[in-house]
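Visitor: Please find the structures below.
Laboratory data are not the source of any read-out in this text; all were calculated from the coordinates shown. Please read these numbers as outputs of a predicted model, since none were measured by experiment. Cβ atoms are built from the backbone, for glycine too; each structure is taken alone.
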Structure P
Amino acid sequence: MAGDRGPVDRYFRAIEAAFDGLDTYLDEEDSPLYQHGVVGAVVAEYLQRLRGSFNSWEHRLSFADKFRVSQTESGFPAYQNVLDLENDRRDAKSRLAELPLGDEIRKDMVDYILRKQAFPKALINMMAERRYYEAVDNGLHFSPLCLPKTVRLSVNPKTRRPYYIVHWGYFDGAANLPLIYMAAIEDSSEDIVRTLVTRDSKLNTDVDVPLPVGGLLNPQLAREFDAFCDKNSSYSLTLSTIATSLDKDFDHLHPKQLRRFVLGPFYHADITDHNQRVDEILKTVHRPENRWLLTWTLQEIYSFNEKPAKWGLWGGDPAREEFYINTDDLDCARMGVSAFEKHALVPHEAYQAVFASGKREALFEDYKTHVISGKQVLRDF
């Protein structure tokens, strides 16, 4: 994607418009995502991270030639860009120390123009590189793994266990998709229960827990939980597999619910080529800024029963969860989930083009469709 910046610039403007539309959708109090507890707020946080990544990538384009988009799969930047950005984030401070300050570069640019009556390309690239590393150093980004964070704490009075809401992000390199996970987990660790739960099965208000907390709230399991998320967040794994593994790997953690928000694929008429019907319709849209379509999927699995622990003279088994998979729905059974929702966000002009093509039902058959009109999102078309 080097050389002609026209399609690249249109791609970045389209992504920006899609994120603006998704922000609007999330900000509305009656948005369906707010019917799912903290899902809307959590997704908004990771959307901010994605914006930071795209902002940095666009800065990098000013002085670097290589930038690839997954044209036939997700429509998001190729995973190598995510890895490069993560490496540059770690090296940002040292690289900024090597580069001249911005005022010095600007002074040299003026001197070069006056002396040589020529375009100071090398200095312009140096200034672009400095701005890129400043953006990388100062901004939030969507890393290959955005470490878990505990955002809510309560007590289940029936089990007398602390109850965590934990979320983390994962950019899947194979599917080339950003994934957001949210888990509701009970903790039966004796010291945690003793510290956080009162005799009347309520949260101990004498213990100050300043949420959000980086990592799992239980410090003895936090690092192990981080490692689990790093190894078990691939899009190729079903939620059933992930939840069951979490239940088996941690005897004192009891996952009651697990959600996965899959952002994408993203379709753009000038860049992507992963759905011929969609591409053909988007190319008929008159205004270039409206030639896109963003989809997402929300998956969920929950425990319908906990098998109690059994201990005897020669050992036993800890408590284990039984997860509900909706086998009456073939898609749920295939995904290994209790339920799922598929959504599509599309500009009004692009939606009109889809409607005029007569393929609205074929393209959006399984999707809840949301149409951007001005600064509003018209939901559930």
Structure Q
Amino acid sequence: MRRFIIVMAWPLLFFLATSSAEALGPTHRTFDGKHAMFDGDIPYWAQKDYVDRTLQRLKDAGFNVYMPLLWEGRGTAWPSMFAPWDPHIGDRPQADFDPFKYVVDKAHAMGFEVHASFTLTHREGDLFPEFAEPGTPADAFDVHHEGFRRLLVNLIVEVIERYDVDGINLDYVRAIGLCTSVRCREEYRRLYNRDLDFDTTLFKLTFGKSPTSLAEYQEQAVTAMVKGICDEVRRRKPGVLISVAAAVGQLSADQGQNTVDWSNRGIIDVIFRMDYLRKIDVNLADTIRAELLNPDALTLMISNLSTYEEMKPGQKHFSRDGKWLADTLSQIRIKWPHTGTAIYMYKYLTDEQVTALKTGPYRIRAGSLGAPEGVTVR
């Protein structure tokens, strides 16, 4: 049986840094000039032929950033000291092929940046049960568990030290729900001298408005998770761009997600607001920008696949039309020209969408973006 070292190995990987990104204040790095495509199909991008075809299609369309998902809470997509292989990939004992190294080398040779993506608190299967004790939200790791947060630091630092990535993207940067495990109840009483079960009931009855201590308990844990990762990444590779994918302005207080604060404190560089509906929320984006010390830190991540608003009952997701995708990206570039763009996800990228992008908003070669051609703004 393979054993995975979580706590005692690589002690310097734990967040013991004496300096913090927060001390530096907000960063002024943005996603300006970048066209990113998110790829969440781990079993596919772990194959050479798939990577070759995918990167060529993305290059033809005008993308310059590839964002493959490396961790989905069930195992790793790289040979790790700290966790087993993702079972969707299968056991890969071969010493001669590292799927993520192939992605990085191939992408860089074709002019792409690679931003490795990780779903933080999302859990699939029965991996690391010690970090998902009874009372932990369903399909989640316990964000309050310091051992779990150290595991995430170890995994992500292992990636940035082993591979020449240009950025990391943090998804599921939230608590997912309220923890009611024995450990959480004891910790909450120790911190606030209050009963977690009673406060959880009150919290639900007041729609998250009371008690404030429970909202604080959630936010402090999520922030500690994000900050622990970012501090260690910056200490080792300051040039790596750190982004988070988040439903900014739409989550309840039990999620503990405060991306605006993280940006203003300089913990993260870029916020991808997941704006997946067919009509993007311009007013909400402008409201969030007004709260940011660096407004261009906010980048919209739109969806090229359908959402509930346009699907009939029982209908499967489908790819949106290329004209909508091109028009929406053009709208974003005109409205917020220095924020870049990101699309979720590659599985639904059709040939029609590729044509619409390379003849429309991405016809100016990615990486040397200027103002769109043939567009008049009134």
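Visitor: Which structure, out of P, Q, was distance in nm of label points 7 Å out along Cα→Cβ at positions 66 and 306 calculated from, if the result is 5.0?
Guide: Matching structure: P.
Visitor: Using relative contact order in percent (Cα under 8 Å, 6 or more apart) for the comparison, can you identify which of P, Q gives the largest number?
Guide: Result for relative contact order in percent (Cα under 8 Å, 6 or more apart) over P, Q: largest is Q.
Visitor: If volume of the Cα convex hull per residue in Å³ is calculated from each of P, Q, which structure is the one that comes out at 157?
Guide: Q
Visitor: Moving on to the next point. For which of the structures P, Q does the calculation of helix-only ellipticity at 222 nm (-39500 (n - 2.57) for each DSSP H run of 4 or more, over all residues; to 500) return -10500?
Guide: Q
Visitor: Taking distance in nm of label points 7 Å out along Cα→Cβ at positions 114 and 362 for each of P, Q, which is largest?
Guide: Evaluating distance in nm of label points 7 Å out along Cα→Cβ at positions 114 and 362 on every structure, the highest lands on P.
Visitor: Among P, Q, considering only distance in nm of label points 7 Å out along Cα→Cβ at positions 42 and 346, which has the greatest calculated value?
Guide: For this comparison of distance in nm of label points 7 Å out along Cα→Cβ at positions 42 and 346, the top structure is P.
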